[in-house]
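Please go over the structures that come below.
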Structure P
C-alpha cells in the first residue's frame, strides 16, 4: 500500500489553520479493517497538538471505528513530544500495575516497551486484561526503528471474536478463564515488584480488593489465581470483544524447547504463568491453537518509522511484537482506566 504523503502545498506557517481537518490526510492501512488509520500532514508546519485538540471529537470517533490511529511525519522527536501528543488527545495516564514483564520507567508514566530477547516474538494481547481495572488506551512511540522487522502487530479483537468457533466461544463465555501465577521461582518478577508492595500484609490487601485468590508457600513463594470474563463489551460502543490473555500464557504458546524445560524443572503446577477455564479445568492445546489462528487471521503489521505515534483502543485492539535485529527503541504509555462493575464470568460491562 502506498504510504507516501500526498504532495503538499507550499503554505507559509501563518496560513496553517489548525481547525482545518483537510490539512491532514487519513488513510486506512489494512485493506480489510483499515487498522490502523494513518494520519499524515499534507504540508509542513501543521501543529499536531493544536490540530488534535481542534479535531478531537472526530478523532475519538475514528479511534472507535478503526481501533488505532497512527500519526506519521509530524516531526515528533522524543518522550516530551510523545507525552504532549497524549495530553492533547486527553489521555489520563496510569501506572503499569500487576507487572508481568520487565520495562524501564523513562519519564513519569512513560515506559520502555517490554524488554524481551529480540529473537523471540511477543504474542498478541490486550494490555492488563487480567487486572481488576485496565487501561482503555495504550500508545506507542518510535524513537529508533529496528534494523529488520520489529513491528508492533495489531489485531481487531471484534474480528478475532467473530473468527472463533461458536462452541469454543460459548464455553469461554460461560466459564470465563483463570490465570494462575507463581512468584518466587526465579523466573519473572517477584510478588513485591509485580504488586508494588513490600509486605505480605500489603500484598493480601491488594489481592483482596482485586478479586484475586492466593496461597503462600514455602520460601516466601506466592501462588495467585484470578478468574475473569473472557468476552467483554466495549464501554462506549457496546460491541462484544475477545478480551483476555488465554492464549498468551497457555503453555502450548511456548516453544517446545522452553515448555519442556520449564515443566521439567518446575512442574506444570509451578509454571510462572498458566491459563485454565474459569472452573480450573485444563484448556486443551488444540483449543488454544484455534485461538492463535483467529488472532493470526486478523493480524496487521506495519514498519515503524522514527517519530511514529500509535494510539490504540486497548479493548478493541490487541498488540504484540515481532522479532527484530539491531537497535529498537519503542516507548509506551497507557491510560483512561476502565473499572467494570465485575470481572467475573458472565459479566461483560
Structure Q
C-alpha cells in the first residue's frame, strides 16, 4: 500500500557520494546526520576540513527564499561580517536538488563555524557589537530575489492559527492567547512608525553563534527576513529568560549585549520600549512553529508543554505590565 510521506531523512552515504562529485573540497570521508530541525543538518568531513550540509525541508523555503539567503551571506562576508557562508559547487552554483519521496528538496553546503556556544558576559558584549555591525551591513544589501516579512502576520496571526487545534480542549487558555496577541499587536502598531525596520537574522538567540576567544562566527540565517530590529535583538533576551521564573528576568547577559549593540547602532526609545513586547511575541511565534511542525517533529506539544509556555508568558507580561493575569488588557 503506497502512502504519502511527510518527511524523509536522506541517507548520509548517498549525500557523501554526491558531495564528492559536486564540490571541489576533496573527497568526503564522513557525512553524519546531526539534527532534524527546521531543516536537516549534516556534518561533512574531508581529510583537511569540515563543512555543514543543510537539506531544506520540502515546502519550507522556496528556491527564491534560499537564493536570497545565500546572496545575503555572501554580501555580509564581503562586508567583513564573520558568517558561515555557502560553498559553490564546481559549476559555480550553490544549490543541488534532491528528489525526495515527499517532493523536491534543496541542499546547500556551508563553511563550518568553528568554536562553541558561550554565555560569558564578555562574549555577549562581543556578540552585541557584531549584531549591530551586521545590521548596518544589511542596510546596504539589495537583491532581486524576494524574501518574507517578519511582520505581525508572521509573528502572531499565523502562529495562532497553528496553535488553535492544540488548545481546542482548553478554550480559556486560547482566549488568553488571542487577547494577549491583540494587545501586543495594538502596542506594536502604535510604536511601529518609530521602530527601525530592515533585514534581520530572525533567530539571534545566542545558539547560532560560535566563539573562539575574541572572534565569533554567526550561522543559520534561515529565519531571516525583513522585520523590526527591536524584534531581532529581543530574541537574545527571550532566550535568556524564557522558561525562567520572575526572579531571573533581569538577566546579567542582556546588559552587555544590548549596551555593546547601542555603542555601534543606537536604538530609539520606541525600539527599547518594544523589546519586552517582542519577547512575548517571540514566545507565541515559537509555539506556532512547534505546533505547525508537529506532523514532522512529533506530538510533544501536549498539556505539559502549554502549561510551561503559558506560565512564562503570563509571568513575563504581568512583570512588564503588558496584560493582566486574567487576560484583560491593563
Structure R
C-alpha cells in the first residue's frame, strides 16, 4: 500500500509550532508519518517537537539545511512515503486538508496538487492586508494556480525527477519547483477546498520586508519579468500624471479611477470581511488598501533589481 508522509521544515518557530502540530494530529486523514526538519533553530522549537514525540505523537524530528529549500529537501529525503504532503510553520491546517489534497494523487488524476490558503487575521491591519493581498477561492482559476510550498502534495518521484527544491533560492523556490515539474511532463491540478490558515503580516514594516524578499527571489530566479516591468511603467506614468495635475486638474479624476480599479477586488473582499463592524472601525480599516498596495509595490520595485544583481553575480 502506498505510504503518505506529511513534512515541514521549521526554524525558530517556538511561538507557533504547537498550532501546526496540533492541526496535523487532528487531520481527518492521518498520514503514515510526520517528518519535521529543524533548520538550525536557536529557540525551543526542536524541544517542543520532541515533547510531542515523547507523548507518543507519530512524528520524526530530523535536522539539516541552511534555507527553506534545503530544509524541505532534507525532510523529504528522510520521508518514507511515496506520496508527500508539504506545509510550513506559522500555519494551521484545516481538518480535512490532507484528505482533500492527496485525493487526486490516490485517484491517479495528478502527480502534483496545489492546495489553497486563507488568511486568519488577528487585528484590523491584518484583516486589511489579508483582503488586499490574497484572493478568495472563487477568484482563482484552478488550471493556472501554482502550488505554494505551504500547501502542496506530490509523488516523491516528482521531487526526485526535478532534483528537489532549488537550494540556490531562498524565496520563490516553490514556483520554480512547480514549473520544473510541469516541464518534466507531470500532471498538475489544484484543490481549492484543501485549505491552510495563516496569519498575515502584523505591521507595515513586516509587510515591506515580506514583499521585498519575494521580489528579490523573483529577480534571482528570473520570474515574471514582464509583470515587474509593467509595475515600473505604471508608477512612472503615475509620477508623470501627478506632475501635470497643477496644469490639468481634470487628471485628478483619471488618477481616482486608476486607484479605484487597482483596489477594486481588495475593497470587495474587505467590505465582506468587515461586515458587522462599527462605522468608525470599518471606515478606518477601509482606508488601508491603497497604502498596503503602495508599500507592497515599493518593496517589490526595490527587491527585484537586488535579486537581478544577485543573479548576475551568480552567473559570473
At a computed 20.8, 71 (Rg and Dmax of the Cα atoms in Å), which of P, Q, R: P
Here distance in nm of label points 7 Å out along Cα→Cβ at positions 179 and 195 has been calculated and equals 2.3, so which of P, Q, R was it run on? Q
Computing distance in nm of label points 7 Å out along Cα→Cβ at positions 27 and 59 for each of P, Q, R, the value 1.4 comes from structure R
When Kirkwood radius over Cα pairs in Å, for residues 227-282 alone is compared over structures P, Q, R, which one is greatest? R
I have -16000 for helix-only ellipticity at 222 nm (-39500 (n - 2.57) for each DSSP H run of 4 or more, over all residues; to 500), calculated from one of the structures P, Q, R. Which structure is it? R
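Readers should treat all values here as calculations from the given coordinates under stated rules, not as data from a laboratory. Quick caveat, the model's predicted, so the values are computed rather than measured. Cβ atoms are built from the backbone, for glycine too; each structure is taken alone.
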